[in-house]
Structure P
Amino acid sequence: MLAAYQLSPVYFGYLWSRETFWAAGVHAASFTLVAYTVGLYAPDLGSHRLALGVRCLAASGLASAVTLAFFYFVFYRPIGRWVIAGASVLSSVLAFLLHEGLRRFLRRRPRRILFLGKSVLAERVTAALEAESEPLYEIAGTWPEPSSSSTPAESGFVVDLVEVCRNQEVDELVLAASAVDLEGLLLPALRCLPLGCHVRTEADFYEEIFRAVPLVGVTPEWMLSRGWDTSNRPAAAIKRITDVALALLILVALAPLGLLAMLLIKVTTGGPVIYRQTRVGRYGTPFRILKLRTMQVDAEDAGPQWSPRDDPRRTPIGRVVRRIRIDELPQVLNVIRGDMSFVGPRPERPQFVEDFERSIPYYAWRHLVRPGLTGWAQVNHPYGSTVDDARKKLEYDLYYIRHASPATDLAIVLRTAVVAMRGAR
């Protein structure tokens, strides 16, 4: 923004004035928020240069619009067209070059990972990393070698691991062993710390790089390592006030569109406009969720079932309403009543919950918080209709519960805005 003022052919004021600093500050803050919303901070975006360029242009354009609106409302006058155009072009170009440069720098030498021991989770992580086209991590191998008959605790193995880390330039040691083997592997791993190696468990490594909690290879003790405090009343009060404020804002802003959708549903399909369905809430307490009806009246005469892609039970108007996600609008009333929060795990039906709790470990833990209109799983995993999808989404839900904070909620809300633009089933 400051460079745009300097390069403008019609601005003759002082560059370091109050006006230019306000413009630069507002533009920088709005660009940061918009860039996160459109996904410019996604680590896998660098290989898609066209998408990167489009998102840079979108972020800079929206940030400039916010800055322009700010000046209209605060200073009662616009910024010069040359300044705002120059800021948009320079921001998009600089963001593209910075992103591209960082991508090349980080992928020039990926962090080398050495697994200590073998496990199902280690194999899963290895397969996921090897499937990436431009990974930030590179698997150096497994230690000790599967053919070795010695135990890790022997002194020769300690020296051997140090040599392996030095020769293979290992950056990180991941303890992928069971609790029985962990003590024997820990001493050799600690001897590698002077080499600059980072040592951590496979569960911690998985959680950081995938932003999800693994359901295999972890114990309840590890799950509780961050604590599961649901009695923080000041934080709960702030979250509750924020939920109600956002719900009222959305209800007022989208009321005309919601009323139009209700009228079209009534005229084209008859029957009730609002669909009520029992879902499982906090601490396993059931509640009635509200939605605009997008399916035929007799859609579940045969019992509860998943909604597949191109569900034939949906009505023509229901397809449109669901695509633009207006069917979820009545759920703001659930938020106001306290059944739900704005951010949290999506609530499931009791029939499905019973099956999931029997087949998926730690599934009941997601009921320790209020369910939400949107959540970490919704912005990271597409709509799913299988048990495997439920298992994957639970990993994201547990990650959210372990890292819940106002900043996390804000990040989810910003990313939801982009996901909502893609539509739903």
Structure Q
Amino acid sequence: MAELRQRIRQQLDELPVVDVHTHLGTGGLWQARHLADLVSYHWVHVELARAAGGRFSANPHDDPEGFMAQTIPHFAAIRNTVNHYALIGILRDLYGFQGRTLTADNWRAADEAVRAHASDPTWFDAVLHKAGIEGVAVCFRQGRPTGSARFVPYENGEYLYAVDSVECLRQIAEQDGLIPRTPGELEERISERIARLAGEHRVRALHVCPYPSDEYPGWSYEPGDARELGAALARLLDGRRLSPRERRVLISFSADATARAAGCHGAVIQMFHGSIAHTRMLAHVVSNISYWDPQFLQSHAAFFAAHPDTVFDIFLGTRLPSHEAVLLSRVYYNVLVSGAWWHAFTPTTMATMFRDRLEMLPNTAWNAFFSDGYLVEWVYGKLLVTKNVLARVLAEMQAEGYITEDDTVSIARQVLYDTPRRVYEHLAY
């Protein structure tokens, strides 16, 4: 089995890849400036802080040397984590690092190697080329590095899909500042906004992640009648707190309006579910925890059925709803499932998700990879993990007799490249 897995893993390195969701360009950063940029990736940062038993006083962006000095003693304690594996893979493959982990004796050499490429305008594309990534989804508002032609533009579309604040209404009215005040005006303005995004910015997807909170622990698709909807919108405009029912009704209406417009313009709706903000212990870093609302996907069956011309791509942050999401994708031809998000980005969880998909879905119905990366180097690191897991589950299924050796590479190419390329067409702009 080990030899079979290794052979498949080597074959995967020859395949092209599409990364269907990243946060590249956030804060103006596309590639690492120094080692602290890579080490402060939020889940490595969380793990190091947990090993230290508390926060680090040095800011990795303002004081990278101080941050490294504080974190170095704790790397030995996280050698077992998958984020550590990805980090060391980045340093090994891209910068020539040869150590088992970062230590007081070797981190400065690694830092110098990263800094040597910090201002190289060809480095961004060089890393994507080494990874075999031919398309990468980036929020259009971030722009793009000079010379790169690999981008799939998307928009952070929560303000369209999940209207539950006056701020959402202001964002929808961004063009002329005229805030919609009736349900009819709201649907019209959402449609106009999406038309502009698709036409002027060539947006191919809308990122939607209406985070649950202590005040509103979640929401399910629950359309209301005209009277309820009008009352909820009026209450929102008056600055009054919405009841959970009013919020569900209003979000369901805006989600319907967004789905209709997205379908008209060929924009995929990327639905994220499975994480909730929880920063009481580690307020200095992103420290979300996994979250699963059993009503969320179940309620969306009616939503998917109501919008057969709109493509939905589900991203899960926990393995619990994996089977349910796959079953939805199996019966709703406009629903896909993709990669693994945040807490689900571990080999055992990803293997569960990938086996569910391989056993129940055609390989035209799911995408194997999205990095959620903030720096191009982390796109590379997360792809290492994804390929390892995909090789593992394909080897298992071949050894168990469910697929043949000839099937493995063609399936891998389909879910790494062909399917996302088809779904997120027009890879470059």
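Derivation of every value follows stated rules applied to the coordinates shown; laboratory data play no part. Worth saying up front: this structure is predicted, and the values here are computed from it rather than measured. Cβ atoms are built from the backbone, for glycine too; each structure is taken alone.
Comparing Kirkwood radius over Cα pairs in Å across P, Q, which structure shows the greatest value?
Checked P, Q; max of Kirkwood radius over Cα pairs in Å sits with P.
Between structures P, Q, where is mean count of other Cβ atoms within 10 Å over residues 115-122 highest?
Details: P: 20.0; Q: 12.4.
Top value of mean count of other Cβ atoms within 10 Å over residues 115-122, among P, Q, belongs to structure P.
Between P, Q, which one scores greatest on distance in nm of label points 7 Å out along Cα→Cβ at positions 19 and 387?
On the way: P: 6.7; Q: 1.3.
Going through P, Q one by one, distance in nm of label points 7 Å out along Cα→Cβ at positions 19 and 387 peaks for structure P.
Suppose distance in nm of label points 7 Å out along Cα→Cβ at positions 11 and 411 works out to 1.1; of P, Q, which structure was it derived from? Don't jump to the answer; show the numbers that get you there.
Working: P: 3.3; Q: 1.1.
Derived from Q, not from the others.
For distance in nm of label points 7 Å out along Cα→Cβ at positions 163 and 323, which of P, Q scores largest?
P
Given a computed value of 4.4 for distance in nm of label points 7 Å out along Cα→Cβ at positions 83 and 195, which structure among P, Q does it belong to?
Values: P: 5.7; Q: 4.4.
This value belongs to structure Q.
Taking distance in nm of label points 7 Å out along Cα→Cβ at positions 219 and 251 as the quantity of interest, name the structure among P, Q where it is greatest. Provide the component values of the computation, followed by the final result.
Numbers: P: 4.8; Q: 0.5.
Going through P, Q one by one, distance in nm of label points 7 Å out along Cα→Cβ at positions 219 and 251 peaks for structure P.
Work out the source of -17500 here, i.e. which of P, Q gives that when helix-only ellipticity at 222 nm (-39500 (n - 2.57) for each DSSP H run of 4 or more, over all residues; to 500) is computed.
Here the read-out was taken from P.
From which structure (P, Q) was distance in nm of label points 7 Å out along Cα→Cβ at positions 35 and 131 calculated, if the value obtained is 2.2?
Source structure: Q.
Thinking only about relative contact order in percent (Cα under 8 Å, 6 or more apart), which of P, Q has the largest value? Intermediate results must be reported in sequence, preceding the final value.
Working: P: 12; Q: 23.
Greatest value across P, Q: structure Q.
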